[in-house]
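Structures follow.
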Structure P
Amino acid sequence: MSVLKTNMLVRSLSTSSAAAQMVKPPVQVFGMEGRYASALYSAASKSKSLDAVEKELVSFQKSIKTDAKLKEFLINPTLKRSLKVDALKHLSTKTNLSATTGNLLGLMAENGRLGKLDTVINAFKIMMAAHRGEVTCEVITAKPLDQAQKQNLEAALKKFLKANETLQLTAKVDPSLIGGMVVSIGDKYVDMSVASKVKKYTELISAAV
């Protein structure tokens, strides 16, 4: 069912006559946002506009976060879909958006999915990062890492990468971890925090009582 839906989306977003041929993204994202993002990747790939579409969507995503009226317009369920379609077509023309980006906005408006636009853009960004050979990594620690710790961690994580891949590291702080760290790199996730160990031991003690 999801493959059928994705193929329908591909045909809707594609600006070429070869709409039926799906160009698979370098990484799979599941769910509704994954289907839209995959169809978008395929359409943009065929029209050789991947970088342009990503740039436009990142800019649009920033506008949603900073423009309260735009956000309200997109997520307001009481506004007619046809009104949103017409408004977004006008916006696409006025701001010279690529046909592929305009098609995405129009299609999501028609389907009443504009409230999910942010997650679709995020899914597309994940695909584009993989397209460039970038491997996203998030490290969460109880206290901020100093420069030496960050450099040592980056050196260790780079050993997991292939020759044509680059590391995109994001460091976050969460005091509730107590100590240790939680690392997610690509599709891998490792919880090495003290909090997770405490939870595990607590569960073992509770089960033994």
Structure Q
Amino acid sequence: MFGATFTDIAIWVFYPFNGPARVKVEFVNISLDKIGEHVGDWEHLTLRISNFDGRLKSIYFSEHSGGTLLDASQIEYEKDNKPVAYASLNGHAFYPKPGLVLQGKGGNGIRNDTAKGKLKMDTGVRAVIVAAEHLTTVVVEPPWLNYCRKWGPKLSYEVEKEIDKIKKVLPSKLKNAFEKVVNDIPREVLGEEGPSGPKMKNSWNGDEKY
């Protein structure tokens, strides 16, 4: 990165299942039932390391269609100076702090809930290097890395029909607000099938999207 002043280490995590999305509309929290469910989900963190002193400069947290790049001073750490990331309930988007992040406008939108818990995953314990073209040592790419199709079968439900079902049971004053929230949701959040693999992402050969 930037004339070889930094090295980016991308840590990819595979989740076998993505749960349904939830939205906040005014004072009501609404489960979207099947909407957002799909088999297979890839998320990642990118650690940007200085090539001059080996220090962590920043971390990129992937969040659905984009993400956030934060300076190392803005991140939580555990013992041995390990940076911490929080995965959102059902959707697995990564955030630097626990709590609620709303994906929307005016206090309405998709709920991304994170919290501190007893369960945690240390990605350094069983990590496998799958690609490192810049290294002089040869890293053999595993066959699955070049799998070009979706990671999971398409689930059979129609998004528009599911949305109509929810709208019918909402009070009149919430229907328009709910419809606006749904229209603003990135299409991949409403997806019915798993994502493509890490190597098929734009960030694999380019910079992160933020």
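Just so it is clear, none of the values below were taken in a lab; they were calculated from the coordinates. Everything quoted here is computed from the prediction, not taken from an experiment. Cβ atoms are built from the backbone, for glycine too; each structure is taken alone.
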Taking relative contact order in percent (Cα under 8 Å, 6 or more apart) from the coordinates of each of P, Q, which one would give 18? P
Given a value of 1.4 for distance in nm of label points 7 Å out along Cα→Cβ at positions 142 and 174, point me to the structure among P, Q it was derived from. P
Source structure (of P, Q) for distance in nm of label points 7 Å out along Cα→Cβ at positions 94 and 182, computed value 3.2: Q
Just checking, which of P, Q has the largest value of Rg/Rh (Cα atoms, Kirkwood Rh)? P
Comparing P, Q, where is Rg/Rh (Cα atoms, Kirkwood Rh), for residues 118-165 alone highest? Q
P, Q: which one has helix-only ellipticity at 222 nm (-39500 (n - 2.57) for each DSSP H run of 4 or more, over all residues; to 500), as calculated, at -18500? P
